[in-house]
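A.B. asks: Before anything else, here is the set of structures, which you'll find just below.
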Structure P
Amino acid sequence: MIEPINSYIAVLDACTLAPMPLCHTLLNLAEEPALYVPKWSERILEEVASSLRKFGRTEAQISRRLKAMRDSFEDAAVSGYEDLIPAMTNHEKDRHVLAVAVRAGAHVIVTQNEKHFRQESLDPYGICKATPDKFLCDQFHLEPSITLDAIDRQASDIRSSRGSVLEKLKIDAPRFVDMVVKSGF
């Protein structure tokens, strides 16, 4: 396992792992030097697969992507959370995500579905929620050079430019993109 700069644990909801540009950025930030420790469950990955099918991806593409995620982050999968689901008070559809976060000792759930995670449901466990945009902004504030290096690695991985990656990220993280552009880095 890659040792993060700190042991900040983030559960990545399926809605953040399905869009490839966003997923790529989030996971690059969890690679050395890792800014956080990513966590998910097999159920979350099943939801990612379902979303990717809706995006028109083939089973081979889906399988390859999930395998790469599992192989790159062998310790990301959380199990043994199922018994916690009935005690969760957030939106029924996403109780499993909160249960994963509790079992993992997570600090934050990164999700687009903020309404599914009312703060009063998270408070008993000391867990916060953040949109991908807020989470990426926070990472940039904490470690701007590492965050930009992750964006540049992503650009290199897809044989593109930082500007092109940022353009694709605008959909899910517009404030983050504006912050990076205005920073002049």
Structure Q
Amino acid sequence: MPVTIIKTRIPDVVIIEPAVFRDKRGFFLETYNKNMLLKNGLDVTFVQDNHSHSERGTLRGLHYQLMYPQAKLVFVVRGAVFDVAVDIRRGSPTFGTWIGEVLSEENKRQMYIPEGFAHGFCVLSDSADFMYKCTDFYHPEDDRGINWNDPSLGVTWPITGPTLSEKDTGLPLLEEISPDLLFSYDVA
């Protein structure tokens, strides 16, 4: 059973459906395979794995690092989340556009989010264990973000009244962020 790569309306963000091998004992799947990513044009090296556990209604994001940008490969091992990536590359034809996808233990989908995107998710199940691989380390001094409910983005979150951290409650709108504190879009 081959891996399926699903293109999104933002060409650099892709959904990955891994091959899942099931039998009476349960299932097996690869959550990461560098050769598979390379075969599909994703030449990335991950240096840090993170595990986030959150309760229903929790919303984390929209976060990014500017000086130490991170591409991410994200997936859920327990529960379900609505995962969002927002293009914040000035000059990009999809600047300000977002992609949202339900990732769950049932569908086993993954989302690849390249550098230049803000990222966030909200928990749809009673709780969720969310995993993500990053191409750079976490640098608290470079931790930045955009307000989850920015009307200019129009993200259609499938929850109301989310539980937010104090930090996430105070994040600015995209229009309030100086252009030099966003990414530039480089056409290669």
Structure R
Amino acid sequence: MKKWIGISLGTLLGVSHIGMIGTLANRTKFPKLNLPIGEYTAYTVVANEQGYTINYRAHDPRVLATIEKVDRPAGFLGFGKKKAVKEHQYYVTPTESNSGLSPTEIACIKKRGSGEGTGRLVGGGLSTAAVTQTGVASIPIVGWVLAGAATMVGMDQGAEIGGQMAEDLAKECKDEENIK
């Protein structure tokens, strides 16, 4: 019985020493750092036994650029080709939900939306006037359905035309302005 107790205590002591040696061997003197890592972050960490220093920059680089090479029609009747370079620089905004759209693109979307709303109003009015003047609404049983369908088609066409006109008339939405 004494023999088994001695073997058990010896095994327990040996395993605990091996575990302690493993813990000491894997231990580091450097601190654990939880650094915020994002799409546009940059940091430099210098760590030694005395401590550490961190140089952290959020939103790095601050100005991003996209360069696009475009072949444009040129020459007599547009049969030739002209190589143009379109460069777009923008700032990274420090918002959490960065949509990736520049302020110019947002302005173009707003102008197109307002043009669509105005076009829908005008198209609905014109198609309603056309339906009432032609007598489509007075057709028995199905007249009201045809009048509603014609008005909706007119509103959709007016929205498409109005949105395209607003986008075409907006100076910042034209590609020619951005080409250098």
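Computed from the coordinates by the stated procedures, all read-outs in this text should not be read as laboratory data. Everything numeric here is computed off the predicted structure, so don't read it as measured data. Cβ atoms are built from the backbone, for glycine too; each structure is taken alone.
A.B. asks: Which structure, out of P, Q, R, was distance in nm of label points 7 Å out along Cα→Cβ at positions 88 and 168 derived from, given a value of 2.2?
C.D. replies: Computed on structure R.
A.B. asks: Please compute distance in nm of label points 7 Å out along Cα→Cβ at positions 24 and 72 for structures P, Q, R and give me the label with the greatest value.
C.D. replies: Top value of distance in nm of label points 7 Å out along Cα→Cβ at positions 24 and 72, among P, Q, R, belongs to structure R.
A.B. asks: Looking at structures P, Q, R, which one was relative contact order in percent (Cα under 8 Å, 6 or more apart) calculated from, given that it came out as 28? Walk me through the numbers on the way to the answer.
C.D. replies: Numbers: P: 23; Q: 28; R: 17.
Of the options listed, only Q reproduces it.
A.B. asks: Compare distance in nm of label points 7 Å out along Cα→Cβ at positions 64 and 144 across structures P, Q, R and report the one with the greatest value. Kindly include the intermediate steps, with their values, before the conclusion.
C.D. replies: Details: P: 3.7; Q: 0.7; R: 5.4.
Structure R gives the largest value of distance in nm of label points 7 Å out along Cα→Cβ at positions 64 and 144 among P, Q, R.
A.B. asks: Starting from the value -1000: which structure in P, Q, R was helix-only ellipticity at 222 nm (-39500 (n - 2.57) for each DSSP H run of 4 or more, over all residues; to 500) calculated from?
C.D. replies: Checking each candidate, the match is Q.
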